1. Comparing structures 1, 2 by distance in nm of label points 7 Å out along Cα→Cβ at positions 13 and 101, which one has the largest value?
2. Determine which structure produced the value -17500 for helix-only ellipticity at 222 nm (-39500 (n - 2.57) for each DSSP H run of 4 or more, over all residues; to 500), calculated from the coordinates; the candidates are 1, 2.
3. Hey, mean count of other Cβ atoms within 10 Å over residues 45-52 derived from one of 1, 2 reads 9.9; which structure?
4. Using distance in nm of label points 7 Å out along Cα→Cβ at positions 69 and 93 as the calculated read-out, with 3.7 as its value, let me know the right label among 1, 2.
5. Can you rank 1, 2 by relative contact order in percent (Cα under 8 Å, 6 or more apart) and just name the one with the largest value?
Structure 1
């Protein structure tokens, strides 16, 4: 697959043993030779996921640092235009009844015309309703 948008539910499953899934693994396979697009909020979301997992004893500091290093080896590209799309994010959030955070992933997939990878059922349903292909189901 040339490119796809990946949300935090999928990338969290790559590094948290208790959230692993075949669908998340499939996204990694699909991204081979392509690009994983993420909105500008993704780094903060992933840092929060890893920090919360550390605090709750789900992963060690070493594992969190290893996850960040692994992300650095993936073809992840943070969208530079997300910060300029607040009006569009609000519109997508309103129309699809999503949080602005989830709307950021959907808006990015819509803008680039690429599939969305998510494990979040609500976001997946909103994407399909908007005509966005899901990378995995």
Structure 2
């Protein structure tokens, strides 16, 4: 295992998820996510203080990219990845971006890294976001 190559690949996959969301690129979103993706957001409504857990799978994420839900100008993306752990078949990566912090878990399946789990939160309120359940 060439660790420097693996690190670069997992960082690219995770950054790809945010580039797909912020750039409205459904084909890229499709490429980086595993079919069994579970993405959960921990959200606190700033008005009520209510904490909720929101769930999305791969179809919802691809549709979000297709619809341009999170689309913002490229110069606002600010995507930074940090690999927290990596082995031959799994990795954990923290991704900080314009509005979100994502903790991604990846699996290497068939020689390709795919995001299988994500827990996320908004560190500031995105312009497209609504807190209602």
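What follows draws every value from the coordinates through simple rules; no lab data is involved. In this text, all values refer to a predicted model and were calculated from it rather than measured experimentally. Cβ atoms are built from the backbone, for glycine too; each structure is taken alone.
1. Details: 1: 1.8; 2: 2.3.
For this comparison of distance in nm of label points 7 Å out along Cα→Cβ at positions 13 and 101, the top structure is 2.
2. Answer for the origin of the read-out: 1.
3. Answer by label: 2.
4. Label of the originating structure: 1.
5. Top value of relative contact order in percent (Cα under 8 Å, 6 or more apart), among 1, 2, belongs to structure 1.
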